[in-house]
1. With relative contact order in percent (Cα under 8 Å, 6 or more apart) computed per structure, which member of P, Q shows the largest figure?
2. Match the computed value 0 of helix-only ellipticity at 222 nm (-39500 (n - 2.57) for each DSSP H run of 4 or more, over all residues; to 500) to one of the structures P, Q, and report its label.
3. Quick check on the output: 4.4 is distance in nm of label points 7 Å out along Cα→Cβ at positions 49 and 145, derived from one of P, Q. Which one produced it?
4. Name the one structure among P, Q that mean count of other Cβ atoms within 10 Å over residues 113-120 of 14.8 was derived from.
5. With Rg/Rh (Cα atoms, Kirkwood Rh), for residues 57-152 alone coming out at 1.01, pick the structure among P, Q it was computed from.
6. Check the numbers for mean count of other Cβ atoms within 10 Å over residues 73-80 across P, Q and tell me which is largest.
7. Using mean projected area of the Cα convex hull in nm² as the calculated read-out, with 12.4 as its value, let me know the right label among P, Q.
8. Taking distance in nm of label points 7 Å out along Cα→Cβ at positions 25 and 41 as the criterion, which structure among P, Q has the greatest value?
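FYI, it's all coordinate maths here, none of it is from the lab. The model shown is predicted, which means the values in this text are computed figures rather than measured ones. Cβ atoms are built from the backbone, for glycine too; each structure is taken alone.
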Structure P
Amino acid sequence: MSRKGAKTLMSNFWKGLPTKVKRIIAILMFFLLSIAATVAGVSTPLTREEVSSINEEMKELREYVLKVDIFRGSTLIFGNNFFLCLSFFAPFAGPVFGFYVLYSTGVVIAAQSIDSGINPHWTFLSLFIFPFTWLEFLSYSIAFAESAWLSWRIVKRNWKRELVNACIMVSICAVMLLMAAFIEMAIIKAFT
């Protein structure tokens with residue numbers, strides 16, 4: 001089969017799928033890309049000075065979170081994650097900024113792991129034991145996928161009808177991130 005024939009076959013296959021299936025596929029693709037962006041950050045070589053600097057910056061935040069009650073801590077975590085997630089919905093630029101944020105998160109994971117003498121890749125992998133990790137990555141993937149849909153609809157000059165879907169997706173992400181924040185804070189309090 002020629003390259004053009006394969007491209008036509010894939011195009012026809014994609015066009016034949018129901019929109020809901022296309023959206024699920026897009027979310028799954030962005031989920032894998034999100035993990036890849038974070039792994040890239042986790043894999044970034046860091047000097048001792050960079051590790052110390054990153055951990056010093058994180059120390060204040062960690063101390064504050066440990067001092068507050070579960071409700072205030074959950075609100076802080078939710079507010080941070082939801083604000084970032086909302087920015088990921090932005091057409092065209094949202095995923096670019098989002099992948100930078102996930103890469104930076106991976107760098108922080110690496111710094112904290114190196115400081116503790118643990119392999120950063122194992123630390124990142126171990127986070128998937130917790131439900132809040134799955135909820136956060138899924139929320140961000142939904143935001144990236146909706147950004148792609150919005151961008152496509154803008155190009156096709158059909159963006160108004162996509163706004164309803166965007167509002168639904170923002171609401172779903174808000175609920176998931178709120179659940180994730182309470183779970184994360186409960187785990188933090190349980191282990192400290």
Structure Q
Amino acid sequence: MAETVNNKPPFKAHPTAVVDAGCKIGNGTTIWHFSHVMPDCEIGEDCNLGQNVVVLPGVKLGNRVKVQNNVSIYTGVVCEDEVFLGPSMVFTNITNPRSAIVRKHMYEPTLLKRGASVGANATIVCGHTLGEYCFIGAGSVVTKDVKPYALMVGNPARQLGWMSEYGHRLKFNEEGIAECPESKQCYQLTHNEVKRIK
């Protein structure tokens with residue numbers, strides 16, 4: 001059985017889910033139908049893994065990560081707190097895979113920073129970092145690092161603008177200031193970098 005984190009009450013797993021021994025799963029996490037959590041991975045607290053999700057060895061998910069249906073999270077992927085992985089989005093961990101050539105020693109790491117969102121059916125090519133609160137549009141293919149708060153769309157994904165932490169498109173004034181319409185948080189755009197004004 002998987003270990004619980006911080007000696008808190010155990011996670012919940014649907015009877016059809018497979019949770020291998022040797023993984024760590026935090027309090028409040030729910031694992032749904034036909035999912036498989038493999039050994040040596042770490043899943044934080046209050047996460048939600050949808051139907052038909054596979055988490056491979058070595059994967060690390062922070063707290064409050066949401067993984068929608070039909071997502072495979074391969075060895076080499078790390079998601080910080082509050083990352084959102086949309087339905088059927090895709091990770092890779094080898095740039096040049098061949099069936100007849102074993103390259104397990106060549107996995108390329110992929111890091112999703114806090115609050116990053118990846119839309120349905122998007123593909124994240126391995127070896128890149130997705131910045132804090134970036135937003136990857138549905139069906140996009142990410143082939144390079146993504147800046148914090150960047151809105152990326154298309155194949156290959158290109159930056160279309162900036163998003164707030166609440167997931168709204170930011171419109172900057174002449175002074176480089178934008179306000180999120182929902183949270184009223186303000187953001188500063190300087191030298192093509194966005195930071196929240198606290």
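1. P
2. For helix-only ellipticity at 222 nm (-39500 (n - 2.57) for each DSSP H run of 4 or more, over all residues; to 500), the value 0 is produced by structure Q.
3. P
4. Matching structure: P.
5. P
6. Q
7. Derived from the structure labelled Q.
8. Structure P gives the largest value of distance in nm of label points 7 Å out along Cα→Cβ at positions 25 and 41 among P, Q.
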